[in-house]
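What follows is a set of structures to go through.
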Structure I
Amino acid sequence: MPAYFIVQGTIEDAAQYQKYVQAVVPFIANFGGTLLARRAKVEVLEGEHDERPVVMFEFPNMEAIHAFWNSPDYVPIKKLREGIATLNIWAFAGS
């Protein structure tokens, strides 16, 4: 069952964050992750949203998301965004 990984954030240093993006997107691909939306504007049909764009990946399953997220090889990549981005990150299984 596919699973989805959503990132929404506030970026303080766009140039440094781009280094993170350049490293993490191919790394995610190693776990079967596919980029579906990059900096997508959310259209609110009902309710509330803070208007920050989102990034969305599809993975083969939740296990692949956890394998990516918990990989020791992700640690140095994650450090590229430390102190320059505040992120909300969600994962959920599809149906």
Structure II
Amino acid sequence: MGLKQVQIFVRGRVQGVYFRATTQRESRRLGLSGWVKNRPDGSVEIVAEGDEDRLKDLIAWANRGPSAARVERVDIRWRSFTGEYFDFRIVD
């Protein structure tokens, strides 16, 4: 499929439920790089790069999230691969 980047916005009860930590673990398991952060509006933003099929797996996971989360909406923006990330991190 090729390398891509995706920006994901996850809305619902997604802060204070270990969403960022489990996103980091899942992304690393999938071999993706990028970052995840809480946004001031209560959503979580994810930017991930890697194989398109693995990114689709991350999107499917983000629609569920960790067990304590209640995901109401996921918005996705596909972008071109940049290669600027070497790991998957939680950022402020």
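Read-outs throughout are calculated quantities, based only on the coordinates presented, and are distinct from any laboratory measurement. No experiment lies behind these values; they were computed from the predicted model shown. Cβ atoms are built from the backbone, for glycine too; each structure is taken alone.
Quick check on the output: 19.5 is mean count of other Cβ atoms within 10 Å over residues 32-39, derived from one of I, II. Which one produced it?
Source structure: II.
Identify which of structures I, II gives the largest calculated value of relative contact order in percent (Cα under 8 Å, 6 or more apart).
Top value of relative contact order in percent (Cα under 8 Å, 6 or more apart), among I, II, belongs to structure I.
If helix-only ellipticity at 222 nm (-39500 (n - 2.57) for each DSSP H run of 4 or more, over all residues; to 500) is calculated from each of I, II, which structure is the one that comes out at -7000?
Checking each candidate, the match is II.
Given that Rg/Rh (Cα atoms, Kirkwood Rh), derived from a single structure, equals 0.93, which label among I, II identifies that structure?
Attributed to the structure labelled II.
Can you tell which of I, II yields 3.5 when distance in nm of label points 7 Å out along Cα→Cβ at positions 56 and 72 is derived from it?
The structure behind it is I.
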